[in-house]
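Colleague: Next up, some structures in C-alpha cells.
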Structure 1
Amino acid sequence: MSVSRNLLALFCVLVAPFSAACRSATPPAGQSARLFEATVARKVSYRYLLYLPKAYAADATSHWPLLLFLHGSGERGDDLAKVKTHGPPKLLDERDDFPFVVVSPQCPADQRWQSDALAALLDDVTKHLRIDPERIYVTGLSMGGRGTWDLAMSYPERFAAIVPVCGGALPDRACRLKDVPVRAFHGAKDRVVPVAESETVVNAVKSCGGTAELVIYPEADHDSWTATYADPALWDWLLAHRRRAPR
C-alpha cells in the first residue's frame with residue numbers, strides 16, 4: 001500500500017470516517033463504519049372531502065382558515081362516504097356557514113397517516129384555494145389523533161393550533177410543539193388508547209414551555225370525539241389562535 005493510501009486510511013479512521021473521500025476509498029478488512037445517503041422520491045395520493053362555506057364564493061378576495069381532519073382506522077379504504085362517519089365531515093352536509101375550509105382525506109386500507117404525504121396535500125390545497133397561512137389547524141380522532149400529533153411534531157411551523165382526540169404520541173419530539181397551542185381530549189375509560197398516552201405527551205409539551213391542555217371525560221370510553229366535535233366552543237378556541245413565530 002502506498003504512503004498516500006496509508007495516510008488516507010489513517011485520516012478515515014481518526015478524523016472523518018464519513019467524508020466523501022473515505023466513502024469512495026477501498027474499505028479496510030474487517031468491520032468499519034460507513035454512511036449511505038440518497039434522495040428517494042415516491043408518489044403519494046389521497047382522496048378527500050372538501051368543504052367550502054357559502055361565503056367563500058361570495059367574497060373572492062378573503063382568505064380563510066383551514067381545518068384538516070384525520071379520521072380513525074375504521075374509516076380507511078376507498079369509500080369516501082365512510083369519512084363522514086365521525087367528526088366534522090359528519091356535521092358539514094347540514095351546514096353552509098361553518099367558519100373553516102375543511103379538508104378531510106381518506107387513508108388507504110391497511111395504511112396509517114403519513115406526515116410527508118399530508119404536508120404535500122396541504123401544499124396543494126393552499127396553492128389552489130384562498131387559505132390564510134396564519135390560520136391552519138389539524139384535528140383527528142384515534143388513529144387520526146395520533147396522526148395529528150405526528151404531523152404537528154413533524155411540521156410545527158405550519159400550524160396555528162392542534163386538537164388531537166384520543167390519540168397518543170411518543171414524547172421525544174414534544175418540545176417541537178412549544179409554539180403550537182394544543183387542546184387534547186380523551187375518555188378516562190378508554191381501553192383502546194389509554195388516557196395515559198395523552199397525559200404523557202401533553203405533560204411533555206408543558207414541560208418544554210408549551211401551551212397544552214388535556215380535557216378528560218370521566219365516563220367516556222374510546223368515543224371522546226362525539227362530545228368534542230359537538231361543542232361550538234372548540235371552533236371558537238381554534239379561531240382565537242394564529243400561527244406563532246418560533247421562540
Structure 2
Amino acid sequence: MTTSEQKAQTLARLHAAPQILRVVNVWDAVSAKTIAALPETRAIATAGHSIAATYGYPDGEVPLEVMLDMVGRIVTAVGDLPVSADLDAGYGDPGDTVRRAIGVGVVGANVEDRLRPLDEAVAAVEAIVAAGAAEGVPFVLNARTDAFVRGGGRPVDESIADAIERGRAYLDAGADLVFVPGILDADVTRLLVEGIGERKVSVIGLPGSLRAAEYEALGVARISYGPMTQRVALTALQDMASDLYRDGAIPASTRSLN
C-alpha cells in the first residue's frame with residue numbers, strides 16, 4: 001500500500017515533470033472511480049464547487065466536516081493515486097484544516113487567498129506547510145491567488161503584477177505551485193510564467209481558455225477543470241432526460257462504470 005508520504009512525493013514529481021499534469025476534477029466516489037479507471041490518470045483533484053453542489057450548498061459554504069467526509073471517500077475510491085483537494089480558503093484555520101485533510105489521506109490542496117492582505121495570505125501558506133511537516137507528509141500546496149477572478153475589473157497588467165507578487169511570496173513561504181484561475185491567453189500566461197517561474201504556475205481549463213498542450217508549451221505545470229466536469233456531466237444528464245421525455249431510448253453505447 002502506498003503511504004501518504006509516497007503519494008505526496010509522486011504528486012510533486014508530476015508537477016515538476018516536463019509534461020503538464022492534467023487533473024480531471026471529481027466530486028464523489030463514483031466520479032473519482034470513473035476517472036481513476038482511465039490509464040492516463042496520474043492524480044486526482046477534487047472540485048469544491050461540485051462537492052458543495054452535490055450536497056445543495058453554494059460554492060464555498062459546504063461545512064468542513066461534510067467536505068472532508070466526501071474527500072475521504074474519494075481517497076478510498078482511488079487507491080494509490082495521489083489526491084489533491086480543493087479546501088476553499090482554509091476554513092478559518094488553514095493549518096488545522098490541512099492537518100485534518102491529511103488525516104483522511106489527502107496529500108495536496110488548493111487554498112484560496114481571496115485577495116486577503118498579502119501578509120495574512122503568506123501566513124496561511126506557512127501554516128499549511130508547517131502542518132504537513134508536523135504530520136510527516138511533504139504536502140503539495142497549489143496556492144491559489146484570486147488576482148484575476150476577484151480583480152474587480154481592474155486593468156489586466158495590474159492583475160498580472162499582483163499575481164506575480166503574491167505567487168513569489170507563496171513560493172518563498174513553501175508553496176509548491178501558484179494557481180491562477182481565469183481565462184488566460186498566451187500573452188498573459190507567458191508573463192505569469194516568466195514572473196512566477198517555469199513549472200510553477202497552475203491554471204484552469206474553461207471555455208475560451210487555451211488547450212492543455214498550449215499551456216504546456218508555455219511552461220505551465222498543471223491544468224485542472226474545476227466545476228466544469230460536473231457541469232458537462234449534468235448537461236449530458238439533462239439532455240438525455242429531454243430525449244427520454246420525447247420517447248427516446250437509453251443509448252446503446254452506455255457503459256457500466258460503477
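Read-outs throughout are calculated quantities, based only on the coordinates presented, and are distinct from any laboratory measurement. Predicted model, so just to flag it, every value in this text is computed and none were measured. Cβ atoms are built from the backbone, for glycine too; each structure is taken alone.
Colleague: For Cα Rg over 2.2 N^0.38 Å, for residues 41-96 alone, which of 1, 2 scores largest?
Modeller: With respect to Cα Rg over 2.2 N^0.38 Å, for residues 41-96 alone, the highest-scoring structure among 1, 2 is 1.
Colleague: Work out which structure the value -0.39, -0.68, -1.06, -1.20 belongs to, where log10 I(q)/I(0) by the Debye sum over Cα atoms at q = 0.09, 0.12, 0.15, 0.16 Å⁻¹ was derived from one of 1, 2.
Modeller: 2
Colleague: Let me ask you something else. Taking Cα extents along the principal axes in Å, for residues 89-136 alone from the coordinates of each of 1, 2, which one would give 30, 15, 15?
Modeller: Clearly, the read-out refers to 2.
Colleague: Something else now. Using helix-only ellipticity at 222 nm (-39500 (n - 2.57) for each DSSP H run of 4 or more, over all residues; to 500) as the calculated read-out, with -9000 as its value, let me know the right label among 1, 2.
Modeller: The read-out comes from structure 1.
Colleague: If you don't mind, there's one more thing I want to ask. Upon calculation of FRET efficiency 1/(1 + (r/R0)^6) of positions 169 and 185 (r between Cβ atoms, R0 = 25 Å, to 0.05) from the atomic coordinates, which of the structures 1, 2 produces 0.50?
Modeller: Derived from the structure labelled 2.
Colleague: Which structure, out of 1, 2, was relative contact order in percent (Cα under 8 Å, 6 or more apart) derived from, given a value of 16?
Modeller: 1
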